[in-house]
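Read-outs: derived from the displayed coordinates by stated rules, not from any lab. For clarity, every value in this text was computed on a predicted model and none was experimentally measured. Cβ atoms are built from the backbone, for glycine too; each structure is taken alone.
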Structure I
Amino acid sequence: MTERTPTLVRAEGKAKSGGAQTTAAELGLRELILSGELTPGARLSEPSVAERLGISRTPIRAAMARLEDEGLLELIPSGGYAVKAFTEAEIRDSIEVRGTMEGLAARMAAERGVSTTDLDAMRDCLSDIDKALKGRDKGVADLSRYIELNRRFHQMLHYLPGSAVLERQIARATNLPFASPNGFLQAQADDEEAWLSLIVAQDQHWMVLAAIENREGARAEAIMREHARIAFRNMQSVLRNQHMFEQIPGARLIRRRIPR
């Protein structure tokens, strides 16, 4: 069998490309939203956002339209856009969609075959995650290091099938607030159960990589679908704990159910 050309190198190039003002406006506005600096429900002012980001109004207008299409903004009756608030059910559904798309990516990668170069790159990433998790036993674990490596592993997985169509759909799902694999981890640095869940998640990382390498498409898909449930459990833990909830960037975007 002829080995496929590595796709991760192409992905690296894509991630670095692009410098248009609309893209810069979109990234800047998304950061303002996800950091909680913009109040949900309040009308966004094009001039104020443009001044804040140092970008002209035309790219800001285009960025707002894109983010409305993604679901971060919503049209309001008086005209213009407002930052959208998210219910727990909407976040749960977003996580479920992301898990479904990542499962599809894993299955397609297994069925189409993956280059040795890409498999080695993913193994290296997972080995680094192992080291980050073992550091906790010595009191030197760095959650931010785990978060970055976890983001990298999932991004690699998205590119593995070599499908631009699937990449776009996964990006759309992952870009929704709190739907990413790391959506709630920053708030759980001191939570013992959360650290145990990271160990389980890492085991699943290794299992899905083995399934992809062994061309077991159905197994790879099932593992990634189950893997997304960890993010859902993390969400439940954080939203029920006021201290952890306050640590979430952009927590004001979430409409919590208040237990009676």
Structure II
Amino acid sequence: MLFRVTLRRTALFAFATAAIGGLLLAERLAPLRRRTRKQLPRLIRNAAMGAACQAAIMVSEAPLSNAVAQRNARRRRGLQHGLGGGIPGRIAAFLAMDYGFYLWHVATHKAPFLWRFHRVHHVDPDLDASTAVRFHFLDMVLSTPWRLVQVRIAGIDRPTLQWWRRFFLASILFHHSNLRLPRNIDAALSRIVTTPRMHGIHHSQVRAEMDSNWSSGISWWDYLHRTYRARPPQYAIAIGVDDAQSDRDVPILPAHLAPFRMAGDRKT
């Protein structure tokens, strides 16, 4: 069982690596925003941090959420099975997982303790497909209890959970990319899923802009909660975090120490 889980997660990581490569190539051909830093050091740094996050997921969230999903199927519990377990139930569980992540994303910005770790993702001074995997590995670990709650309430089974993971991975790689889509296509897609222009606003240093466009997959949740924002234009956005330590916390080691340094600063 553990071998199969590891194999699936490794396959997802390989897919992510290939997808990032393809998106980075497309970004060079049609960039959405002008870069402010050299790309290669960022790619190496973000890839290393992404590998650490993947390892953390493989030993924490993945096996636990898979176990809960299997129990959902055995006991026929949760939203999916309450709706009969067929296609309507699977769709409802899929949507419940995605909405649950919207709520978690809001929490990582609003709760000071969670923000210490999620901030590591936002201090990246440029935004592209590699930013999609740039997280503090403890950000992944801390999300595990909530992910288990999501899986339990949704009643999602293993196959549907796997489909949601694939969709979620493809979505975060896409909307973090620096890919310039035609405006009409981006606008049409943003009615359904999170797009590069939409998520670029969320990575703004301006607080009012950062506190918008929380959706990470399906964009309906921002419309539902009135947190969707279509402006400012991408050229007017300063990517990153507006604080005195943001530049210092970009490299790997300072980034991983930053949450604990912030805790110490708060006490002094």
Structure III
Amino acid sequence: MKRWIALLLLVLWCLPVGSALAAEQVTCWFAPGKSMDQAKVLTEALSKASGADVKPRVANSYAEILDAFGGKEMNLVYAGSFVQAIIVARKMGTALVQNADGKELYAGVMIYKAEDDPQQILASSPGAIAYAIGASSGESCAKAATGGKASIGVLSHGAAVEALVSGKAKAAMVKDGWWQSNKDKYKGLKVYEVPKVSEKKNPDNVLTASSEVPAALADKIKAAALSNSAAFGQGANIKPFNNSQLNFSLGLMMQGKIDPLSYKW
């Protein structure tokens, strides 16, 4: 009997040690459509360098990410400015780092038919502008340029331009980099930079920790990211980032009458 009691006491004594040694589990969310293989490369690097158990998860929707950030589990997200701005506005997390790969800042530009006047479209047909839903360069810029009147929400920048080509829209607001990569596919279209809207100030590829992640662990993950740029992809250059760098994106929302506190996809 004494032997069994001694063994039980030994087990109980060891339990706190085992718990302390267990790695803290964190889910790292990625934008819909992100390659799981790429996500695994990043989370494995973060796990190894931080000591946390970081698991990758590609979201089915951005709403799923916001639901997770509103819960009690520890989460990270690696995504662009629209969802990051909402997280900041709702005080759901703290930005850690950004991939400064030369494309880290982007703008929304207005695409229109060559025979039309872009300023006239904005003045006379503000509701007839197509945009990608849930994108700073799409929805936020389109709404900001029209005082919230742009109303043709679609699933992608490509769909926004197709709405223009088919005549369903008078113009399309798209990401500047997307347009540069795809403009040769479309003939007879021109680009217009809307004053105070089409500015390359929206940050892309930001890693943020949810409010449930303790500051000490967030610091470890930040340090892990800063020391593992290669894990973020070819040409990646990871730099520190803070919430204030999302102010321009939040400003577009305000100008476009988008409430980040109540926004729903």
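Which one of I, II, III has semi-axes √(5λ) of the Cα gyration tensor in Å, as calculated from the coordinates, equal to 29, 22, 19?
Considering all the candidates, the number was obtained from II.
For the read-out FRET efficiency 1/(1 + (r/R0)^6) of positions 50 and 146 (r between Cβ atoms, R0 = 41 Å, to 0.05), a value of 1.00 was computed from one structure; give its label from I, II, III.
Values: I: 0.65; II: 1.00; III: 0.40.
Only structure II yields this read-out.
If distance in nm of label points 7 Å out along Cα→Cβ at positions 74 and 218 comes out at 4.1 when worked out from the coordinates, which of I, II, III was used?
Label of the source structure: I.
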